[in-house]
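We did not get these values from a lab; they are worked out from the coordinates using the rules stated. Please read these numbers as outputs of a predicted model, since none were measured by experiment. Cβ atoms are built from the backbone, for glycine too; each structure is taken alone.
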Structure I
Amino acid sequence: MPETARNNLLREEFNRWAAEGRGQGMEHEHMPITLPMLEQMGLQPDETVLDVGCGVGWLVRLVARLVPEGSVTGVDVSDEMIRQARELSAGNERIRFEVGTAERLPFPDNSFRRVVSIESAYYWPDPAAGLEEMGRVTAPDGSAWILINFYRDNPECHQWAKHLPPTHLLWAEEWAELFRRAGFRDVQHSRIPDPSPAPETYTGRWFHDAEQLRRFRAEGALVIHGTKNIS
């Protein structure tokens, strides 16, 4: 399926999620793995930051508090997610949101010191093109970071594919290689376990039972990052 058609499907899917209020639940769900990644990033007060796949902007608002002299931008394929993000962030002049896709980010070259994406990259129709765009908009010697829970090294998440829009289930080292091809150096990947306790009985659709959920959280989310080459 062509990239444009796949992004249109994603827009429709995530517009539906936004209408159901699912965008606002992401903050609680992802915070246990996000905070350790932000600590690793070591954000400075005056940095410019881009969140690719920002949803309703919970990470943008969080990062804005960590960079009080900087600015934070969010971009998402879903126009309804962006509408809600703007509404929830009204009055903060250091925050802005744009509708766009990972493969065609609507920003000039070298615009941001940090570029981050949480639980979005495996949805991109063309992850290689998305990483190239992240590289294009990252300033020289700046860094890009991706945090995902759906990756091949963790066998406890593979069953998600039947419940999700078309996705890419890649190995950690495959993601790292996409970073290198996009012009990043010192590429590293690691795991961030989720310390949230599992319920005694699991009744959702994402896992077979509570024990599989516990194994999934113990395996941890995958974080990949790299620094953009100066030349």
Structure II
Amino acid sequence: MLVIVVGGGRTGSHLATLLHSQGHQVRLIEHRKPTLTRLHRELPTEIIVEGEGTDPQILESAEIKEAQVVAAVTDNDADNLVTASLARFHFNVKRVIARVNNPKNAWLFTQEMGVDVSLNHADLMAKLIEEEMSLGDMMILSKLRRGKYTLVEEKIYPGAKAIGVAIKDLLLPPNCVISGILRGSEMIMPRGITTLEAGDEIIAMVDDDAAHELARLLGRPNEY
């Protein structure tokens, strides 16, 4: 997969480094001389494209016509929107991600402007804090379908309602699927007859409402 990252700040350089280490093709576009000096120390030279990510000729030199993903992550919202629009509407890139620096500009980062996914750091931080406060010890493993569903890990505590109950007899909420059970060093693939034990760590796919109900079934009884 070819990914073009526009913006060589800490976010862009870390993203490019991670993708390159995973074996993806990467092009990192940056125009600031001091930043370019740092990037040439951190990344292979062939990854770096010198120029403005809002310039169609620079985007073409980065092989945008072959790219599956463009990530516009500069510290300038206007530049990120221009890059996103060019990527989607001029070069027909299938997946466009853009960083939102100022939360007041978040309303602009829509599919009509060429953005599939907007990364609003302020909103992400607020959401993480909200989830940490509301879900207690439930660990968030991954977000799916733009945050509608979450892959979570939750430990069963002594006295929880789920202990000794077969999965088929659990009153699981809608939009909740148990996909794995960690019991000590063993991974158990759940079946309807599988009985849950105290200390089990449950891996489940949930939406927001189901996450709270699952926490009630598996969490500390005095918390619910």
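Can you tell which of I, II yields -8500 when helix-only ellipticity at 222 nm (-39500 (n - 2.57) for each DSSP H run of 4 or more, over all residues; to 500) is derived from it? It must be structure II, since only it matches.
When relative contact order in percent (Cα under 8 Å, 6 or more apart) is calculated, the result is 14; to which of the structures I, II does this value belong?
II
A value of 19.9 for Kirkwood radius over Cα pairs in Å, calculated from one of I, II, originates in structure II. Can you tell which of I, II yields 0.50 when FRET efficiency 1/(1 + (r/R0)^6) of positions 32 and 88 (r between Cβ atoms, R0 = 25 Å, to 0.05) is derived from it? It must be structure II, since only it matches.
So if we calculate distance in nm of label points 7 Å out along Cα→Cβ at positions 16 and 216 for every structure here (I, II), which label has the highest result?
Values: I: 1.9; II: 5.0.
Structure II comes out on top.
Between structures I, II, where is distance in nm of label points 7 Å out along Cα→Cβ at positions 64 and 168 highest? By distance in nm of label points 7 Å out along Cα→Cβ at positions 64 and 168, the leading structure of I, II is II.
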